[in-house]
1. Given 3.2 as the derived value for distance in nm of label points 7 Å out along Cα→Cβ at positions 27 and 51, which of the supplied structures I, II does it correspond to?
2. Computing Rg/Rh (Cα atoms, Kirkwood Rh), for residues 75-114 alone for each of I, II, which one ends up highest?
3. Can you spot which of I, II the value -27500 was calculated from, given it is helix-only ellipticity at 222 nm (-39500 (n - 2.57) for each DSSP H run of 4 or more, over all residues; to 500)?
4. Just checking, which of I, II has the largest value of Rg/Rh (Cα atoms, Kirkwood Rh)?
5. For which of the structures I, II does the calculation of distance in nm of label points 7 Å out along Cα→Cβ at positions 99 and 139 return 4.2?
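Only the coordinates and a few stated rules stand behind these numbers; no lab work does. These numbers come from a predicted model, not from an experiment. Cβ atoms are built from the backbone, for glycine too; each structure is taken alone.
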Structure I
Amino acid sequence: MTPTVTALVVTYHTGPRLVECLYALKGDPDVTGIVIANNGNPPGADAWLKDFTASAPKARQLDLPNPGFGAAVNAAARLAASEYLLVINPDCVIKRGALRPMIEALEDAAAPAIAGGRIFDLQGREERGARRETLTLTRALGLGRWTLEHLPPPPGPIPVGAITGAFFLMRRKDFETLGGFDEGYFIHVEDADICRRALEAGGSVTYVPAAGALHYGSTSDVPSAFVTQHKAKSLARYFRKFARAPLERLLVELAIPFIGLALRLRG
């Protein structure tokens, strides 16, 4: 039986890259459904989205009051009846044939299972964050390696600690087993969170280099200070959530202000 895959696309003032994203999904024969979670777009983009969904039988639009990325993905997932869920950013353009390697990687993977693809820039270079170690406090503070894009590309699928939330595939039942994304994150870090929960539940996270998508990045019309603020809040939530021992919780509370400061200085 041919697998069914619903692409979940969350958009907020994305700009013209959304057009490329959705047309690529519409034209991909392995994508059997598309749910567009519209968290807010200008009138012209809203009109285009309505025209697109009217012309694409496998697409539907869900208008939301911008509850955040994870909450929007969860809402879109509830409308999907497919075997698999593909979470893809609105500034990502899927490479034709990318889904097959991810589906194959999930077939024998320990559940709950996540398969992430290779996101690359306009020059074809692997972008930061597609393959990562598990996010820990020491790695966040620069005391250990987190992202792995500087390593040689693997010849095939490999187990990793985390993948990017911009482009990944899950069985719908596994997504539901984990309760979807933690909606306490507004934007950022929810991908590291769901990967960690999958591994702690005895599951697997796999990076699949043969599954590719062009990623433009940073296309949403959102002030950088707003993004930085929410990234700091998300990191604080993550480290508090996964801190186990009393000493670890104390170290987290001491480190959180420095993480926020580092983000503001970097921005």
Structure II
Amino acid sequence: MSQQDIDASEAPLIEHLVELRTRLIYCVLGFLAAFILSFIFSSDILQYLILPFKWGTGDDVSLISIKLLGVFLVKLKIAFFGGLFIGFPLIATQFYRFVAPGLYKHEKQAFVPYLLATPVFFFLGAALVYFFLLPVAIHFFYSLAAGTGSETQQGIQLMPDIEAYLDFVMMLILAFGLCFQLPVVLTLLGHIGVVSYDQLRSGRKFAIVGVFILAAVITPPDPISQIAMAVPLIGLYELSVQTVRFMEARRRKKQAAEDKD
């Protein structure tokens, strides 16, 4: 290879690195802006995050802080979580704009729906946690603590730490949000031909077992929470199977029309 060929190959690489740096700068700036905004409104956001706890206990049970910097750390965690949550559309857009020049027109058209579906399914998973799983799990654990007393002895008084509660909430929201990306990932893999309808159909029983194992690991140790995660994931897996089946049928129909022409 001549020096001229080496210089020609290095030029596109440098352009790609410059473009990558630009996109990363935009992502960082977007995250910082969302981080600052979330920190400013962290007290209001915290009130909304506490609502499932009140729904689960049925009364205004107070959360405590056992650390001097506990409240400040909570605000930082809310700001970080909010930065990722709010900044995700910008981060995803910058990722798409970085890879888009290397895609064909039909590949761009195929990629955009998955880019839009990712935050939608994440919000669906977060909503399931917020409106159903958290109140049910909190009610379950709060009832256990309240049921330890008797007529002669006082029961255990549950006084959760705000930082531990927030970690618990964020962990569940993040876990469910990521797990709800299952149809997006499987459909994308089916679209590019990595997996097929027959493979997904034959692997259904293994997927069901895997879903229940995952639910047992991620969710609190009560059957209601585990079922609340497993059932939607099984439904999303079945949705992915049928979507891949539909795509393959449409692909065969299109191929048959082209061969006929």
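1. II
2. Once Rg/Rh (Cα atoms, Kirkwood Rh), for residues 75-114 alone is worked out for each structure, II has the highest.
3. Traced to structure II.
4. When Rg/Rh (Cα atoms, Kirkwood Rh) is computed for each of I, II, structure II gives the biggest number.
5. Considering all the candidates, the number was obtained from II.
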